Structure P
Amino acid sequence: MAKRKDGKETRRKLLDTACEVFAEKGFQAAKVTEICRRAGVNVAAVSYYFGDKESLYTSAWRQTVEDFLSSDIPPPEDLPPEERLFITIRSIIRKILSIDTDKGYFRRLEMMEMANPTGLVDNAWKELIGPRQQKLLKIIRDIMGPAASENAVRLCGMSIINQCRGYILMQKNRLAFLESEELTPEKADQIIEHISRFSIAGIKGVCNS
């Protein structure tokens, strides 16, 4: 029993440290030796628990995304779709801006993937993020009505997601365009309110065009 517990602890340390190092340096620049040194484990542990660097990266990315999504609370279905969209956008933005977490690993890992795609996380992305994208598209369909084309719904979905993802590329403490150099909860609320109102107006504008 002790050996099994020690093994789980070693694997956990490796994975937690891998999240940290990959978020700092990206897949290419991160070294397995550094990850093991920071975790305080032997380099051979990577092969034993994960197989190789690629599998370690995929596991770290998956854990980071699962942590990122863990506090998701789906909006109640009985709310108007505009309110459900606001709740969804608020959840995304607060996570991206790391308002509800001190680590913000997802934000940095995603930024690294955007800059230098590895192709290693595509399947995990579809598995973990895909269902949430479908929920967003359903909200948009409810706003647009049954006459809206599938293409129009998906384009609106892409527009909303890209508005949110744009904040991944922004330094948290550099929001000069909002007349502030510090990200406060109040500033985050302004961003959430703007994206929500802008998106709803855009969706309805597409419906009327």
Structure Q
Amino acid sequence: MTLRELKQLVSLGEGISLEFKRRVPRDKRIAKEVIALANTQGGRILVGVDDDGEITGLDDASEQEFLLRRAIERRTQPVVDIRTERIVVAPRRDVILVTVTESDQKPHQLVGDDDPSGDGTAYVRVEDMSVEASDESVEMMESANSVNGVTFEFGEAESLLMRYLDDYGRITVGEYAKLADISTERASATLVRLSKANLLRLHADRKEDYFTLAY
């Protein structure tokens, strides 16, 4: 990437697939950002760029790249695959372009140094933020590569749900549980099952995930 192309990219501002970092933050924070991108639609992180878009560059790019890769190796499970590229922005100052592709091994999770194989927390990207993935998002990611068909009985609760979505457009797990007078566990399972059958679409949200009709 050329400096001109870098400036054009920065001018777009942070968003669902682009994140700015002045320097590589602590292991947990940078790993969370990488995980969120891999679990969503992929994207890029620019290290050496302020939140306001000022291109400051790094005078220790080699050290910063080492810290980045070490954090990913230690704190992501499965380990997220990344590509890096350095762009010279001034004499002895570089920006590190980190490219993260959408993963086929998701959900990736944040784990601790003392338990790299343990169950951690998954994150997803919502607008310009990395947020904790809901149970429903995690289940959808886990089943993304499944070849098994989805079967279910379309009963009264499901019919009520579809009529509600026709009228109001979106619904959360809590709203559906209240609407159908069922437990949140059953509401969650039903919404996920219908999403797996491509009848609903799950949308990650900062406050609470919601579902819409997929057609």
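What follows is calculated from the coordinates using simple rules that are stated; it is not laboratory data. Bear in mind that the values here come from a model prediction, so they are computed numbers and not experimental data. Cβ atoms are built from the backbone, for glycine too; each structure is taken alone.
At a glance:
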read-out: Ranking P, Q by distance in nm of label points 7 Å out along Cα→Cβ at positions 57 and 193, the structure that comes out highest; value: Q
read-out: If relative contact order in percent (Cα under 8 Å, 6 or more apart) is computed and equals 18, the structure in P, Q; value: Q
read-out: helix-only ellipticity at 222 nm (-39500 (n - 2.57) for each DSSP H run of 4 or more, over all residues; to 500) derived as -24000 - corresponding label from P, Q; value: P
